[in-house]
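These are the structures in question, set out in turn.
Please treat every number below as a calculation from the coordinates, not as lab data. For clarity, every value in this text was computed on a predicted model and none was experimentally measured. Cβ atoms are built from the backbone, for glycine too; each structure is taken alone.
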Structure P
Amino acid sequence: MNWGKSVALAFVLFAIMIIGLVVVCVKQDVNLVAEDYYKQEIAYQDRIDEIQNAKQMETKIQFVLNKKEHMANLVFPKEAGQEDLHGEIHFFRPSDASMDRKVVLALDLNGQQQIDISKLFPGYWKMQLSWTANGKRFFEEKSFMY
């Protein structure tokens, strides 16, 4: 085979390789962290204010993970104003948004909530807690391995 045919064969093989890479890339699933990412970014100053409100609390919220029993315990302090408290717990999986789970905040009389986490897959998680108490909004985030 002469050098002209070798160069042509090299170009054809290169083109086939590029087409194969394009096909593989198009078939990849692209997960955004959130579907409404841009909307959340615009309202981020509100989130900063909510984080500051949570940091100003004298007693911090406790998030205790019990891996053996597949439970998480959330404990709110009395100062959180539990009679007018409502919110949401978002178990956020940064690597795959389809694994995210949301739980409505429902505290008992002691300001605690037991959360079943048996359906969470092992790996890195973030617990994002957003709540409103006495007309004031709060936000707290804790990372954990499960």
Structure Q
Amino acid sequence: MQYTLEITLDLPKGKVINLFDNPHNLKHWQPGFQELLPIEGKPGEVGAKSRLTYINGNKRIELIETIIQRDLPHSFCASYETNGVLNRIDNQFHEVNGRTTWIAHNEFRFSGIMKLFAWSMTGIFKKQSLQFMQNFKRFAEEGKSVSV
């Protein structure tokens, strides 16, 4: 499953990247985010792996992030893997007239039992990805955090 989302922020690219590239800001735009723990390589660099933990209701979700490509302020690509789901996100950032357009190319691969449900989950994944981008825009432009 693949899809591309785009959002424009009323901020210059440098400001957007400073906020996007700071792991301490994840809690402000990714609901349920708890922690990011480095597990391999130098944090933030190509090849590095980290464990991201989220709480969704009473459920604990852990993802393994692997940084695939890092060419900030232009692009950042990483994969996120959890039980039967691999999500690769290729983020591109473009500035025009002091505004930044963030384009996120998402690709999902499923294995095991998740393959059976993948076709019915396209809308859910796309909606969540867009919500994260909208949350980031609110945080970046207005300082509004999703963290409680």
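Once distance in nm of label points 7 Å out along Cα→Cβ at positions 7 and 135 is calculated for every structure in P, Q, which label goes with the largest value?
Between P, Q, the highest calculated value is found for P.
With relative contact order in percent (Cα under 8 Å, 6 or more apart) coming out at 22, pick the structure among P, Q it was computed from.
Source structure for this number: P.
Where does the value 2.0 come from, among P, Q, when distance in nm of label points 7 Å out along Cα→Cβ at positions 71 and 111 is the thing being computed?
Considering all the candidates, the number was obtained from P.
If FRET efficiency 1/(1 + (r/R0)^6) of positions 39 and 95 (r between Cβ atoms, R0 = 41 Å, to 0.05) computes to 1.00, which of P, Q did it come from?
P
Suppose you compute distance in nm of label points 7 Å out along Cα→Cβ at positions 63 and 87 for every structure in P, Q: which one lands on 1.0?
P
Matching task: 2, 8, 14, 16, 14, 11, 7, 4, 4, 4, 4, 4, 3, 3, 2, 1, 1, 0 is the computed value of P(r) over Cα pairs in 5 Å bins from 0, in percent. Pick the structure from P, Q.
Traced to structure P.
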